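Each structure below appears as structure tokens.
Taken together, the values in this text are just the output of simple stated rules run on the coordinates, not laboratory data. What you are looking at is a predicted structure, and each value in this text was computed from that prediction instead of being measured. Cβ atoms are built from the backbone, for glycine too; each structure is taken alone.
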Structure I
Amino acid sequence: MMIAPPAGSPYHRLARTAVHRWWRFPVGTLFILAAGFAAMIAGYGAYVIAAEVSGRPDGPDGTATFGPLAELAVGFLSIAVILPFVLIAARWIQRRPAGTLSSVTGRIRWRWLGVCLAVATVTIILFLTAGTALTAVTGEDAGLGDPLAGWGPFLVSAAVVLAVVPLQAAAEEYVCRGWLLQGAGAWLRSPWLPILLQAAVFAALHGWGTPWGFADLMVFGVVAGWVTVRTGGLEAAVALHVMNNLLGTLVAAAFGQLTIDETAADMPWQGFAVDVPILIGFAAVIVWLARRRELVTVTPIVSYPTAGYGPASGAPFAPPLSWPPAHGFRPGA
């Protein structure tokens, strides 16, 4: 039996249901880590075997490879495979609707996600433009003179990037701003410590590159966590993360510089100086738009209708929250 969070719960408290127990979050976390790691190993093993059987040349690590683009896709997909295990952990271990990871309404709010994607697109274009300009002005190599890859290679790379990057970025958001934020929030009424904790984990997972890169990842995590709590869902954080990774990777593809060896952790000080005020501006615009649209930011009194028990058109009520679920994940979960 799944139990929905109480009415009026903010996003970071959605794991605090009537069946909340101290062990559910650590057990769920172990399940996500174990299942995700197993899926990563299986996927990468299948990739290496396929490359060996196909007679592909060895890469820098001594294993057969289909090339940098395939390596990039495998790297992103190895993160994306974690997403279903996060949803399973919420549903089976925490005994709550998996959709509560998405928002306080128990689903992805698609129109709001579209608004957030539009704002995020402008935000990341501004960041890339300003970052490149500051890098050039300070005498560093901004790559403006690098040759383009050409339309053929770019379109192939773009197709792969468009297919895998949104899944990778969404998976990271569901783990950090979803599972971790709500896991800590089940114990703490204030959202600030959960926001800081998940931001630290988020930054650490990207490895250590430069102090500026680590600091930028911390700021990104805090801003994304704060916006998630203030808007009652992951839509804004997912939109920002997707567009950040997507546009940055597409720019790299345009110059034939796709690689999995460099991440935001390697950011120079110019990127940090530009990114922080832009992230703050993004958060301010998103919160302002949420208020203008009167976005729901806490759980409504009646929510999370279970698939298979939905009311007929015009019906005035949803089924009791204690009814058993139909099979499969809730739409949007």
Structure II
Amino acid sequence: MVLYGLRGVGKTVLLAELAKQARDRAWVTAKFEAGSGKALRPSLGEALHGPLSDLARPGVGTRVLRALKTALSFKASYDTAGTWNFGLDLTGQPSGGADTGSIEADVSKLMRDVSAAAGEEGVGLALLVDEAQDLTSEELTALCAAIHLAGQDGWPLLVGLAGLPSLPRILAEAKSYSERLFEFEHIRELDEDLARSAVVEPAEAEDVAWEPDALALVIRETSGYPYFLQQLGQDTWNLAEGSPITLADARAGAERGRAALDTGFFRARWDRATRAEQRYLRAMAQDGDAGSQSGTVAERLGRKVTALGPVRASLIAKGLVYAPEHGVVAFTVPGMAAFVTRQSAENGA
């Protein structure tokens, strides 16, 4: 499964819920966030260490022992100085072999043996990766190859990836058959009915009602984006003196919520950009949240597209923009264009 969408729409929450459901069913569950300067090998290995340690108990079957031996070899492939001790004597156990130097072969070997061990325990292996667009093409190719083998051979394996809207394209570029490996779910803003439920139902649980006009204002101001609904709903709730929550409460809450988003959610991203990157973002903001042609941004800045390549690449690496398609850049969070425009107006830029 691939969950993709802008930031603040709930992808990470959904991935965490998948992990919880897998753990509740006693599945071997490995969850990690890609990027942050960490490669797939150590991220995957360390995420599996805890669940594999839980399997390492006296009397386990041969497939579990084989998986532990394979995990030790995989550990050695990225950390020759370190070692794991599962508390069992694995001397003479077959397998290992996940340290060939080929990431595709090693990841497939690890996932095959661990999923087989999970199957021996009557469960499966769940691998969940957040910010998957930050994996390298080689790493995504390795994952896709393993998933392809899993489908052919019937491994008890679930893989869930979450990332920005560019993730489906990046997967297709890594492996042309990736669209056949995954179910793709575009996580978007909530429609009006769902947004209303998200605000009203928690209040009803506390015997608090919303006036229709107050509810309509919060939904309109947030455009149904979950993070914004949470922020403005919380601020309105905190300011309201009782039930029902009034239009005046909602107006005051919306004002406070917008200020909180500007000083926190948006500001944190803006401050991560260098001056050159902020100039690039200002040029993008003229097109709103829909996205900008790289050539148009370059023209506005009086530069060549190639000269701005490093700035664009840095903004993508920082997670501030993404490339929905070749030659196009867009903000990763809704409302960022309006925030940048406000910054420009306030600072006279």
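Computing mean count of other Cβ atoms within 10 Å over residues 98-105 gives 16.6 for which of I, II?
II
Comparing Kirkwood radius over Cα pairs in Å across I, II, which structure shows the greatest value?
II
helix-only ellipticity at 222 nm (-39500 (n - 2.57) for each DSSP H run of 4 or more, over all residues; to 500) computed as -17000: which structure among I, II?
This value belongs to structure II.
Which of I, II yields 16.4 for mean count of other Cβ atoms within 10 Å over residues 74-81, as computed?
It traces back to II.
Which of the displayed structures (I, II) returns the greatest value of relative contact order in percent (Cα under 8 Å, 6 or more apart) on calculation?
I
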